[in-house]
Structure P
Amino acid sequence: MPGSTPAATPRPFDGKAFVRQLSTAPGVYRMFAADDSVLYVGKAGALKKRVASYFNASPKSPRIASMLSQVARMEVTVTRTEAEALILENQLIKSLKPRYNVLLRDDKSYPYVLMTQEQWPRIAMHRGARAIPGRYFGPYPSVGAVRETLNLIHKLFRLRSCEDSVFRNRSRPCLQYQIGRCSAPCVELVEASEYAESLRRATLLLEGRSDELTDELGRQMESASERLDFEQAARLRDLIAGVRSLQARQFVDGRAADLDVLAVAMQDAAACVLLLAFRDGRNLGTRAFFPKTNGSDSAEEVLAAFVSQYYGEQAPPREIILDRDIPDRELIEHALSSAGDGRKVQIRTSVRGERAGYLDLARRNAKLALATERTGHAAQKLRSEALQALLGLPEPAARIECFDISHTMGEATVASCVVFDAEGPVRGQYRRYNISGIEPGDDYAAMEQAIGRRFRRAMDENGVLPDVLLIDGGAGQVARARAALDELGVQGVALVGVAKGPERRAGDEDLLLPDGRTVHPGAESPALQLVQQVRDEAHRFAITGHRGRRQKARNSSRLEDIDGIGPRRRASLLKHFGGLGGLKAAGIEEIARVDGINVALAERIYATLHGLDVPGATPTTRP
């Protein structure tokens with residue numbers, strides 16, 4: 001157009017000029033595209049040398065060449081040490097999810113052994129956020145490894161495993177005490193000092209200090225024998241035998257090994273990293289990881305990224321054995337040693353003897369796990385394409401959400417929302433909604449409230465919308481969900497109802513399609529199989545949330561909230577009546593017969609347990 005000024009062509013990034021201003025200090029570099037999206041994050045022991053390697057004349061792989069052609073600018077952060085560079089790199093990769101980095105898909109489901117901080121600590125398996133106060137031992141590569149460890153701990157040291165809600169309301173020992181796996185601290189059949197000593201011994205075992213534990217127990221056994229306390233000496237003898245039996249079964253190379261064995265398998269753009277873990281000579285089993293390669297076809301690069309990211313989050317063992325050498329091996333080794341508890345971490349790629357056998361085992365399991373995963377992905381793709389055809393979508397759904405409602409006769413209503421993408425469940429984006437302000441048991445209103453809350457926020461914040469929205473219910477729930485979407489002006493979402501058949505059998509569901517049709521795909525339909533998978537996950541997630549909310553509500557209305565009831569009186573009441581059920585069945589006169597309970601307090605207890613107005617309480621004004 002005459003008089004118009006042509007748009008300026010962006011100048012290509014001058015990498016060599018950028019390198020000239022860098023120092024040789026350790027740090028992290030970031031590459032940005034013209035739209036300011038992050039292309040790549042990397043670490044370096046010497047920034048100048050590392051960044052310069054991208055812009056020299058040496059040949060580059062197609063993936064690196066493509067990345068460099070998009071670089072519009074770079075930023076660096078200088079760190080004091082290589083260990084700090086490794087930590088910062090992991091943090092940035094996790095938060096920014098760069099387009100060209102290999103990404104470890106961390107589902108946060110690593111199992112731990114938890115030892116709580118309480119008067120009578122319990123020891124149990126834990127998954128998820130480490131929000132409960134206490135010590136966490138792990139992570140373990142599998143749930144089976146945790147259960148084997150806990151089985152040993154309960155057998156040797158008789159520590160409690162029950163939840164607090166059960167522990168507080170016991171009036172007599174449970175079956176775990178009868179079979180010799182708990183010392184019954186719930187009814188104080190064990191001294192506090194003795195229980196604390198058992199905890200300390202269990203901690204030594206969990207920390208991998210079993211030799212120290214057996215030496216200590218041996219000295220205590222000799223001391224007991226000298227005092228002629230033969231019963232105590234026999235108990236210590238049996239305990240030593242149990243620990244040594246474990247050591248005899250699980251020694252590696254004649255000593256207590258503390259190592260991880262890692263092998264990688266790749267096919268096309270898919271990768272599997274197989275972890276085989278040993279702690280204190282115990283084989284803790286295997287775990288398969290499937291990193292997102294983002295176009296990388298280098299097994300060495302994938303393995304290097306896994307080592308950096310995984311051990312940036314988890315404490316490394318003394319020895320890490322890899323099935324191949326990796327870039328920056330010495331840098332990573334030094335960083336892991338510096339970032340840990342002062343122990344030197346050794347990364348080895350050449351081993352012989354029994355370790356070579358473990359490496360071969362890891363390689364074979366990595367190939368098998370990758371083949372299984374690819375078969376699962378192929379089936380998932382087939383189901384996704386079938387759903388596309390059934391719903392008439394222009395392309396397979398990239399995001400599916402499903403809502404379900406759970407309650408018990410209207411009590412503690414909870415709505416769940418689960419998310420699936422092309423690779424399966426995206427658990428980090430699951431949500432639960434506590435439903436309130438509706439008639440108990442009104443599933444239609446509950447669904448409308450949950451849909452409104454989820455999509456109102458998405459519209460206000462310009463958030464992501466699903467391609468397909470599944471509603472676990474029939475025409476009524478779908479109509480209320482549609483009303484909520486229409487009120488918010490949500491468009492482009494295929495709304496599908498999943499109605500159970502007359503017999504409520506799996507595979508007999510009817511689908512209420514967006515165009516108003518009702519279809520019956522049948523159990524053999526891949527599309528229905530995908531819908532069932534998502535719906536069942538929503539159902540599971542809703543039930544779990546409902547049970548938790550219901551239990552919390554019931555716990556909060558028990559004896560703890562009654563004025564004048566402390567631990568001693570609560571224990572007396574539960575012991576006298578054999579538990580909460582017996583107390584609820586008792587009258588005021590019977591309750592008042594318990595030592596320390598007068599008539600006025602008995603009336604408050606009875607009223608609270610039966611949902612009556614508490615005598616002497618200030619009336620609550622309701623609108």
Structure Q
Amino acid sequence: MFEYKKIALAVSVVLMTTACSDNTNTSTQSTSAEQQTASAESAQQETQQTESEKANQLFEDIFMANVMRSPMYQSYLGIKDDQDKWDDISEEQAQEDLALNKKHLEQVKAIDESKLDEQTKISWMLMKQQLENDIADFKWRHHNYPVNQMFGLHSSVASLLINQHGISSVDDAEDYIARLNGLPALFEQLAENLELRADKGIIAPKFVYPYVISDSKNIITGAPFDDGEASALWADFNKKVEGLEISDEERDQLIASAKTAFLESVKPAYENLIVKLEGIEEQATTKDGAWKFPDGEAFFNNALQRTTTTDLTADEIHEIGLSEVERIHDEMRGIIEKVGFDGSLQEFFVHMRNNEDFIYPDTEEGRQRYLSEAKAIIDDMRGRLDELFITKPKADLIVKAVEPFREKSAGKAFYQQPSMDGSRPGTYYANLYDMGSMPTYQMEALAYHEGIPGHHMQIAIQQELQGIPKFRRFGRYTAYSEGWGLYTEKLPKEIGLYKDPYSDFGRLAMELWRAVRLVVDTGIHAKQWTREEGIDFYVNNTPNAKADAVKMVERHIVMPGQATAYKIGMNKILELREKAKTELGDKFDIREFHDRVLGNGPVPLNVLEQFINDYIEEKKNA
């Protein structure tokens with residue numbers, strides 16, 4: 001129960017005791033006691049407010065100190081202060097970050113927790129835990145692949161320039177050009193980081209390099225690098241500059257400066273990076289799991305704890321996955337009966353995998369049809385939100401296809417948050433590079449997960465929350481956010497959506513996909529499964545195409561533990577909802593439950609559990 005309630009209860013007990021202790025001159029004594037109590041309570045509240053204000057200012061200072069050390073993160077938030085620069089990714093900067101985290105932790109510890117209001121206590125606890133984790137995890141800072149098929153500076157710099165670096169003035173254009181000219185220095189630091197890891201034996205498996213080399217070559221293919229059509233970056237810069245209200249002479253000068261930057265900075269930066277990647281590729285092996293890292297077992301156990309915000313072991317997560325796979329298979333057999341398919345579950349998987357009726361044409365028309373129907377699904381769900389939510393996001397949501405320069409290696413769908421000020425909407429990206437990997441029976445569940453009521457609801461509401469510090473409004477706990485995303489695939493079914501049984505099968509197929517992740521992620525990183533064993537498990541237990549399985553297993557390999565967050569988080573939200581429904585009966589309101597889940601921003605699962613326990617007690621007492 002919240003601390004302020006304990007204070008109020010204590011005050012009421014004092015007043016009752018004083019009033020009943022002596023019947024003589026009761027009015028005078030009671031008034032005096034009330035005044036003393038009120039005075040004490042006022043003093044206590046003033047102290048709390050002062051200490052809470054001091055704490056919240058510290059949290060803001062810490063958050064902004066970190067933001068201002070990252071020009072790239074500033075761009076994601078819509079801050080333009082350093083938009084002519086890239087991040088410093090040197091080892092010296094990493095050491096400075098560690099020293100800063102230690103300094104910030106001491107400042108946080110100096111706050112008197114006992115004098116904080118309840119919301120600030122939560123912030124204090126989360127900030128302290130976050131800093132402690134960052135300091136403890138410093139030893140694992142090289143246990144990753146800074147360039148891989150899922151993410152990395154080779155693609156993220158282009159993505160940032162296209163999607164986050166707007167040009168509404170000449171200064172913005174000049175900052176864009178400055179960033180182009182800054183790429184050689186950034187990629188030199190990246191090369192040093194790759195070498196540092198290689199010296200420790202931390203080298204991405206062989207399959208990674210064709211992807212990242214291809215993506216890097218794509219960025220410097222086309223005009224002005226050769227005689228082909230405009231490259232993605234060149235087209236982006238020209239389009240943005242064309243929108244400026246400036247003279248033709250100024251525009252020509254900006255375009256000329258950009259062309260020089262592309263040819264003299266961007267092209268050699270990527271060419272040198274490609275040479276570096278080709279050299280490291282020669283050292284790469286086919287060993288896939290984190291077990292191959294120095295202290296790999298300890299690293300992976302830590303990664304699971306950070307990702308799931310639980311103490312579940314790799315073996316426990318593996319077994320949860322196997323159990324969930326079996327349960328979902330049983331539900332799918334019910335769908336098979338409903339649609340009248342004559343065959344086994346595995347035969348139905350093959351039928352769905354090869355059924356062209358669920359695949360739109362691999363044409364521009366097919367892609368546009370997919371995008372427009374996904375948008376219609378989201379718009380329909382938007383009209384049903386009042387049934388499920390009290391608080392709704394102010395930021396808009398748009399639906400886009402993943403850009404050509406990164407579609408080959410990107411995931412099948414993902415969400416990009418709005419800017420801090422809401423001027424840039426949230427974006428649901430659908431990867432339509434391979435239409436065969438985007439069957440229409442999964443369209444509904446994907447739109448709910450990435451858009452509404454999934455990530456856009458959670459992340460946009462989180463950023464718009466009032467009264468909590470920015471580090472919570474813009475923070476992330478993967479099990480919380482991805483657990484919410486997966487939970488919201490199921491939620492629309494409870495209000496009558498997924499009317500088509502094939503779409504409902506698609507929903508189950510996506511939940512099954514996340515359950516299999518628990519098995520394969522721990523299989524690869526803790527049980528030394530090979531890439532091929534992981535692919536086979538997906539193919540044998542899900543209806544997805546083998547190409548999906550390959551991409552997913554390759555994601556597991558370069559992001560150890562990350563994919564376990566979804567099902568663990570979903571299970572916890574469903575468990576807490578069932579507990580609230582059971583204990584509250586008719587008093588349970590799903591809109592209030594969702595408000596409590598989303599109303600404090602992202603938190604570890606154990607903290608979320610405390611929020612729901614408090615909600616249950618409040619409703620009972622009410």
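Computed from the coordinates by the stated procedures, all read-outs in this text should not be read as laboratory data. Because the structure is predicted, anything quoted here is derived from the model rather than measured. Cβ atoms are built from the backbone, for glycine too; each structure is taken alone.
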For structures P, Q, calculate distance in nm of label points 7 Å out along Cα→Cβ at positions 275 and 355 and state which one comes out highest.
Q
On mean projected area of the Cα convex hull in nm², which of the structures labelled P, Q is highest?
P
Cα Rg over 2.2 N^0.38 Å, for residues 59-242 alone gets 1.24 when computed on, of labels P, Q, structure Q
Could you figure out which one of P, Q the value 15 for relative contact order in percent (Cα under 8 Å, 6 or more apart) was computed from?
Q
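For mean count of other Cβ atoms within 10 Å over residues 483-490, which of the structures P, Q scores highest?
Once mean count of other Cβ atoms within 10 Å over residues 483-490 is worked out for each structure, Q has the highest.
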Using mean projected area of the Cα convex hull in nm², for residues 123-442 alone, single out the structure from P, Q with the greatest value.
P
To test your reading of the models, identify which of P, Q gives 3.1 for distance in nm of label points 7 Å out along Cα→Cβ at positions 139 and 523 when calculated.
Q
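Out of P, Q, choose the structure whose coordinates give helix-only ellipticity at 222 nm (-39500 (n - 2.57) for each DSSP H run of 4 or more, over all residues; to 500) equal to -14000 when calculated.
Going through each structure in turn, the value belongs to P.
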